[in-house]
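Scrolling down, you'll hit the structures one after another.
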Structure P
Amino acid sequence: MRADHDLAFMMQYENVAWYEDGIVKILDRRVYPRTIRYEICKTHVEVMQAIRDMVTQSAGPYSAAPMGMVLAAHECEGKSPEERLEYLKAAAECISNARPTTKKRLEICVNESLKAAKEAAANSEDITEAVFKNAVDQNERRYSGINNTANNLVDLFPDNGVIMTQCFAETVLALMLRVCNERGKHIKLFCPETRPYFQGARLTASVAYDMGFDVTVITDNMPAYVMSRESVDLFTSAADAICMDGSIINKIGTYQIAIAAKYHDIPYYVTGAPDKGHPDGKSVIIEQRDPDFVLQAMGVKTAKDGVKGYYPSFDITPPELVKGVVTDFGVYDPFNLNKYFSDNPDPGFMV
C-alpha cells in the first residue's frame, strides 16, 4: 500500500506531480479547487518554471523536482552515459534554482536523482527508469517519515480540539488528518486564507474538507480575534526552513500569528526537520515576488492604478515564539535543535 493512501485528491502522488510518457503533469494549485487543470511540462526547464510560477507550492516542488529530473533523463536518451550524466547535472542546477528560499531543499531532491542516475550508469541499467523509481521512492520515504511527525503532532491535540493552521502544510497536514481519522480524534480547524495566493482558503481547507473535517476559513486579519473568542488550543504550521538557532522561515503571516498565539498563551508547534544548511534566519534568502500581485485578488484588481505593493513571500519567526519543533523523532526545543541530529544522525528529508 502506497504511503499516500486515504489522502485527499490533491495529495495523491499523481495529482501533485507525475512523469509519464515523456511529460510531467503538475496540478495547477493557482486555480484549484474551483478549476482542476494540470500544467503539462515537456522539458525539465518547464518544470523549473512551473515551480517558479507557483503552479505547485508548499512541499509540492519536492515532488515536482525529482519528476523533472526524470523528464531530463528522458530528454537526453540516446546520448552516451557520460553525456547523460552531464546533462542531468545541468538539469539539477536549473531545477534547484527555481526558488531562492527553498534552494537547499530542492538541491537535496535533485541530488538524490543524480545519485540514482550515476548508479544506473555504473551498472548499465536504464537511467530514466532508475531516476523515475527514485522519484517515487523519495515520495514514499518522505510521506512515511512525515507520518511519524504527524503522529507526534496529533499527540499534542486535545480531544475535540480547535487547531489553527497557516498557509498549506502539505504532506504533514494531510497525514495529521489521516492520523486523526485513524485514532477517532475529532478536531476543528481554522484556516487563515493566506493572501495573496489564498493557499489556506483553497488548499488547506479543501484537503481538510475532503477528509471529513470541520474547517472554517478566516481572513488573514482575524487570527487574534478568533484566538480570543473561539477557544483555539494550538497553532501549527510547517516551515520552508527551520534554522539551527530555532528561527522559523514560513509563509508571510506566520510571524504575526505566532505573536498573537504567544499573547493568548496558545502553543505554536512547527513541523519539519531542522536545516543544517541554515545556521540562522540571516542565512535564508527571503524571496521577493511581483509586488503587483498584492494589489489584486485572484486576478481581480483591488487597488487604484499607481498604488505600490510589497510582497515578501516568507517571514522569520523567532524561536521565543515557538513552543516546539515537531519532527519524525519527537518534539524538540527550538533552542536545542542539535539534539535532533544526535538522536538521528541520518535524518533524510522531512518537510
Structure Q
Amino acid sequence: MALKAVSFKRICIIGDGAWGTTLAIHLSRKKYPVMLWGAFPLNIAQMQKTRINKKFLPKFKIPAKVELTSNIDEAITFGDLVVLAIPSEYLTNTLINIKKTAYQGKVFVSVVKGIHPVSFKRMSEIIKDHLPESPLVVLSGPTIAPEVASCIPTTAVAACSDLRLASSIQKVFNSDTFRIYTNTDMIGVEIGGSVKNVIALACGICDGLKLGTNTKAAILTRGLAEITRLGIALGGRPETFYGLAGLGDLATTCFSPDSRNRTVGEALGQGKKIMAILGHMNAVAEGVVTARAVYRLACRMKIPMPIVTEVYNIIFEQKSALLAMKDLMGRSLKSE
C-alpha cells in the first residue's frame, strides 16, 4: 500500500519490555504524546507509582508525560502510530487482541525479532496475516536498550517496500543521538535482525568456555556468512547483511555485556542447562526460540549453517559446548 509522507500526532507502544520502554522514553523526549501498554497490570501499576520499569529497565525514569495502561483497546485507540515491541512468541495472541480494537487506519511499526518455529514466517508476515490492510514498517539495528535510553549515539534502519512510508517513520524516530536510515529490503532486515541472536548465543558460549577474541571474531564472521546465505535464499539483498540490520546488529549483540542472548550463551558455555538459565531471567532471549526455527528451516532448504546447528545441538540435544566447538573446528577444509 503506497502512501504519501505522513505525520503522526500520538504514538502507542505495545510491549513494556526494555526496548518498548526505551522507545517510549525516547519518543517522549521528542515531545510526542506516548502511551505504553503492558500485558501485566501489576507491572503497569508499579510503573505508574514509581515511574520506573523495575522489571525490565530499572535504571531509567519514565517521563511523567508517558501514559501507561494494561488496556490494549485504550492503547490502540490512543495512537495513530502503533509500535509492536513484544517478544515474538506472544505476537500472534497480541495481534488477535488488537483485531478486536479500532486498529483500522493506524500505521504499525514492528521491532519484533524472530522467526516462527513452525511456519518459518518472519514477524512482518505474521502481522500482515492478521492486519493485512495496515501499513507496516520494520525498525531494526544495533540497538541495546540501556544505551539508547542513555542517549549514547545509536543507529537503526526503517525498512519498508514503500520508501515514502519508511521515510515518514525515519523522521519520527530520528534524533541527535538516534540516527535512522531507510531500506526497502524488509526480508533482509528481518532475517539479519533475527538470526544474529543465534550467532550471539554462540559468541556467548565462547565466553563461557573462556575462549579468546580470535574465536569470537571467527564465530561472528562465519556467522554472518550463514545469515547472508539464508537471507539471500529467502529473497533478501546481499548488501543488507553488511549494513546496520546485519553486521551492525550482529556485532552489538555478540559483544555487548547487556546482550541477553550473549549472556544466555555464556551460561550455556559454563555448562548450565537452558531451562535453569531461562528460569532466572525476566526478559526473553529471542535466540533460543529462533535457533530451533532457523535450524529446521536450514534443514528444509538444505542450506549449510554449521554454527546454528551446533547452537541448536547444545540447547536442544544436550551436546556439550566444548564438543560442539571441537566439531566446528574439525569440519572438512574449504575455501572461505
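Each reported figure results from applying straightforward, stated rules to the coordinates on display, with no laboratory input. Quick caveat, the model's predicted, so the values are computed rather than measured. Cβ atoms are built from the backbone, for glycine too; each structure is taken alone.
Out of P, Q, which structure matches 29.5 when mean count of other Cβ atoms within 10 Å over residues 61-68 is calculated?
Numbers: P: 29.5; Q: 16.0.
It was calculated from structure P.
Suppose you compute distance in nm of label points 7 Å out along Cα→Cβ at positions 45 and 317 for every structure in P, Q: which one lands on 4.8?
Values: P: 3.9; Q: 4.8.
Only structure Q yields this read-out.
The value -14500 for helix-only ellipticity at 222 nm (-39500 (n - 2.57) for each DSSP H run of 4 or more, over all residues; to 500) was derived from one model only; which of P, Q is it?
Values: P: -12000; Q: -14500.
Of the structures listed, the value fits Q.
Quick check for you: by distance in nm of label points 7 Å out along Cα→Cβ at positions 141 and 261, which of P, Q is greatest? Please report the intermediate quantities before stating the final value.
Values: P: 2.9; Q: 1.8.
Of structures P, Q, the maximum of distance in nm of label points 7 Å out along Cα→Cβ at positions 141 and 261 occurs in P.
Where does the value -0.31, -0.78, -0.83 come from, among P, Q, when log10 I(q)/I(0) by the Debye sum over Cα atoms at q = 0.12, 0.21, 0.22 Å⁻¹, for residues 21-84 alone is the thing being computed? Walk me through the numbers before you get to the answer.
Working: P: -0.31, -0.78, -0.83; Q: -0.25, -0.81, -0.89.
The structure behind it is P.
For which of the structures P, Q does the calculation of FRET efficiency 1/(1 + (r/R0)^6) of positions 221 and 245 (r between Cβ atoms, R0 = 30 Å, to 0.05) return 0.95?
Values: P: 0.55; Q: 0.95.
Derived from the structure labelled Q.
Among the shown structures P, Q, from which was the value 30, 51, 17, 2 of P(r) over Cα pairs in 10 Å bins from 0, in percent, for residues 173-212 alone calculated? Mind dumping the intermediate values first?
Values: P: 30, 51, 17, 2; Q: 23, 29, 29, 18.
Checking each candidate, the match is P.
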